[in-house]
Structure P
Amino acid sequence: MIKFKNNSPWKWVKMVRYIQTETATEHHVLQVLGAYANLHGSCFPSYETLMRDCRFKSDHTLTVALEGLRKLGVLTWKKGHGNQFKRIANVYTLDQEAMLNLLRKQKEAGTS
């Protein structure tokens, strides 16, 4: 099993590299979120930033990928909101325990 240091700022980048997802799009979004994540796995890039970093032309593509990651259990998010005075960004959170469990299952199945 691959070891990840809990206090390393790169742990998310390293961990998401080994996760097998249903689609390449999901994997790419997961990698981008891993690059933005803090030590606790939280990040808050805007939809526009995620679309730019992933080079997507359609926000539907991003939405489908995020939903796929949520169904996989490795990602949760709290939807932001905005009004004329202030914008609150979405907060995406990577679930370390779910990712490690998924990595174990994929290793046992021989898919990672």
Structure Q
Amino acid sequence: MADIGTSYADSVGYILNSTTPKVKVLIMNGADDFIVNTGGVERYVRNVNWVGAGAWLAAPKETWYQYPDAPGYVWGTWKRYDQFTYAVVNKAGHEIPLYVPDGAHNLVDRFINDEWST
């Protein structure tokens, strides 16, 4: 409980600024999470201080479809620059894999394998 309300933005910035080796960072948020709300997380990721912050802010937010070849159901959105990815998962709360297990698996698989086509 001692770390509630503590920002780890400096730690994330430190990790992103490390040059060897580059460490990939994924921050994901459930769109329906009322404990750690999307607006607060988006404000948090916009304020991470790292060398690629300007380019990350300028990068487009992409729509993430369940079936890229036949868009229909939207898993959520993602935004990525270099090694930093932020994703919002639709119809998910605080524990994303509990609410949307297939979407969580798809997200982690894309992150690990650098497969970010829409």
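Computed from the coordinates by the stated procedures, all read-outs in this text should not be read as laboratory data. Here the structure is a predicted model, which is why all the values come from computation and not from measurement. Cβ atoms are built from the backbone, for glycine too; each structure is taken alone.
I have -9500 for helix-only ellipticity at 222 nm (-39500 (n - 2.57) for each DSSP H run of 4 or more, over all residues; to 500), calculated from one of the structures P, Q. Which structure is it? List each step's numbers first, then the result.
On the way: P: -15500; Q: -9500.
Label of the source structure: Q.
For which of the structures P, Q does the calculation of distance in nm of label points 7 Å out along Cα→Cβ at positions 21 and 77 return 1.0?
Details: P: 1.0; Q: 3.2.
For distance in nm of label points 7 Å out along Cα→Cβ at positions 21 and 77, the value 1.0 is produced by structure P.
If log10 I(q)/I(0) by the Debye sum over Cα atoms at q = 0.18 Å⁻¹ is calculated from each of P, Q, which structure is the one that comes out at -0.99? Matching structure: Q. Output the label of whichever structure in P, Q has the greatest value of distance in nm of label points 7 Å out along Cα→Cβ at positions 13 and 101. Top value of distance in nm of label points 7 Å out along Cα→Cβ at positions 13 and 101, among P, Q, belongs to structure Q.
Out of P, Q, which has the highest value for Cα Rg over 2.2 N^0.38 Å, for residues 29-92 alone? Please list the in-between numbers first.
Numbers: P: 1.10; Q: 1.19.
Evaluating Cα Rg over 2.2 N^0.38 Å, for residues 29-92 alone on every structure, the highest lands on Q.
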